[in-house]
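Structures are listed in the sections that come next.
Derivation of every value follows stated rules applied to the coordinates shown; laboratory data play no part. Since we're looking at a predicted model, the values are computed, not measured.
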Structure 1
Amino acid sequence: MQNQYDPRTTSRIDPAISVGVPSATRDAGLRSYMLSVYNYMASGVLLTGVVALTLAMTGVAEAIFMGGGIFKYVVIFAPLIMILVMGAKMQRMSTSSMQMFFWAFAAIMGVSMSVIPLIYSGTSIATTFFATAVAFMSLSLYGYTTKKDLSGFGTFLIMGVVGLIVVSIANMFIQSTGLSLVISAIGVLLFAALTAYDTQKIKSLYAHVAGTDMMGKTAIMGALTLYLDFINMFQFLLAFTGNRE
């Protein structure tokens, strides 16, 4: 499932927010905040993987996706609907409600991705997951540590996501193998760039929400953004290099 909702902003840090706050305190708070984001994100990926693998091993995934019927389309599009709902209701949801919504979303994504073990070999999935994890950590570290302002790439990257979605939908009817490979290659590069960009934006948001009741919510939304970057990069890389059963 491609990332069809993008909870990103292009605002920059307001330096005035940090005036009078000791640098060591800001750094410690930022590290704690980013650790929370990464913990949510990693836990979500783990939950998705456990659900997907369990359903695939028990035969439930095959019953859902190979048995026909409308239910498989509900499973496929449910994550998109959940993201849209979460983005629209973020301001009115409590932090605990957003946590529950995030875990529910990760679980539903696991159901949606349980078809992957039916298509690709276990070795291919494991190798691709490891490669994605290494790439994600490297790119996220770059986004966190770089002094270069990446905000200028925001509009270009978001337009790229929209374009990728449109072409992907069109290819559902065209069924072009060559176009599928091109989409996958571009998707890998696009979400690799988004990983660095999003990490820097999440880091920047800390200056705006530090000490407010929005910290918990923005940490969860940040985790969701990085989660989607990781999942999409994994799926596109698997589609591009994976060995089918």
Structure 2
Amino acid sequence: MFARDTGAELVADGVVRLGTDIVNWYLLEEDGKVTVVDAGAPAYRPQLEPGLRQLGRELSEVEAVILTHAHADHIGVAEKLRTECNIPVFVHEADEQLATTRKPSGKNEASTLPYLRHRAAWKLLAHLSTAGGIPPKIQQVQTFTDGQELDVPGRPRVIHTPGHTMGHVVFHLPARGVLFAGDLLCTWNPLTGARGPQLMPRAFDLSSATILDSLTKIQDLDAGLVLVGHGDPWTGGPRSAVERARKVGPT
């Protein structure tokens, strides 16, 4: 169906990577219960059960969806899971409007038009159009703030990292050495196709300067594994990822 279906890849103890070579989403298990971390594109829903089987879990054991931010390629199956499984969807309070109305809180730094010279940009646009199109608004969300430890399986700690969206966050699992970085960083640029840790393209960001400030919040975290929304996991830790992203700069 897609260019690459991850086939439910176990990337850490209790953590499964789902998605395609375009967009990632994740499952986080603790004590027999599961949290969905980000929600991919609408057509990714059939990937859920194979991912749960990797963890030895079932759909009835999914307890929550948590979002690093509310862009369309991160909320794809959120509303469906909210109603199908009768579970809450959590998002930072600054992204509540984006999640429930799909109306952005500001204008992105750049147009997508200059990126259309790259094959990757056309690949992204074609994929999203065939992966369910525009996701439905999330009719009801629960909000969180910076510094909270969410009462969901895995108990991730919230770190507010604005710039990509106003309410963008990362989720840190200190005991497991895992950081869900969302789109604070990517290891595959979805518009240029460039590989390695870097900022998302400016056409998708509200403020790359704010993102660069946000990077300071993660650089010293204890996390050997950085999981991103776009690209392969980074096993060099946050500091090396941040250093490489700063070296590349906004694109």
Structure 3
Amino acid sequence: MDAMVGAVVEALGDEVLTRKELAKRVVARLGPQVKRWVEHSWGGIVKQACLQGLVVFGPNIGQKITFVRRDKWLPQVKDLPVEEAEAMLLRRYLHGYGPAGLADFAAWAGMTLGDAIPIRERVGGEIVEVKIEDKPSLVLRKDLGILRKTAACENDGISVRLLPSFDCYTLGHQSKSHIVDQAQYKRIYRKAGWLSPVVLVDGRAEGIWNFKKKVKRLKITIEPFYEISKNVRTQVEEEASNLARFYDTACEVVFT
């Protein structure tokens, strides 16, 4: 693995390379047996080089992703001590996803709960514990005012959003009970790691959706989990029209 990572870094040099171009150069250094590890569709050895902070994405060439050396592309970026980086990661996670449990953070960051506990202890007084439906959760102390103000605001209407597949909102917590009922869980979180696009109503999944591009219009199909109100239906159609405007076309919305 170390030899392959080293060959990836050497092969990139000062250049911007696609995965196939990079694989060709690594094969020239180490032989044909490494080709599948560089071209691997789930990242392979290039992913390992990225996780080590040696390689980052470069600008796309059409629909092809590219890779560059981090020290050449981002020379101003400096490595942080591990403990400082871990604390920063927890702060950023809670700012984006809090309230959340420490197990949520561990799952999101790809570490064990045992690894996360000392990070929580180092961040210390910057974090406070709150209860969400009697479940203890963590938030940054500096975010408490924003959360209290938001909770105190009168909400005259409802919030409806059409989230895309793999939207970060659906991936930030280990438990998804705050997003979707267990009976509908597998309609969103599908086999082989696939996620369906979600119809979000006041923060909870009320259905899934998909779209097909026709010649002169966008056909958007909504599959509600439950009977939805006329108000929600109207706001779904408004969200759909925004998507159609993005594609510069007309829109047809179908509820199944």
Among 1, 2, 3, structure where semi-axes √(5λ) of the Cα gyration tensor in Å, for residues 83-218 alone as derived comes to 25, 20, 15: 2
Read-out helix-only ellipticity at 222 nm (-39500 (n - 2.57) for each DSSP H run of 4 or more, over all residues; to 500), computed value -11500, structure in 1, 2, 3: 3
If semi-axes √(5λ) of the Cα gyration tensor in Å, for residues 35-130 alone is computed and equals 26, 18, 9, the structure in 1, 2, 3: 1
Origin of the value 16.3, 48, where Rg and Dmax of the Cα atoms in Å was derived from one of 1, 2, 3: 2
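Please state which of the structures 1, 2, 3 yields 11 when relative contact order in percent (Cα under 8 Å, 6 or more apart) is computed from it. If you can, show how the numbers build up before the last one.
Numbers: 1: 37; 2: 17; 3: 11.
Corresponding structure: 3.
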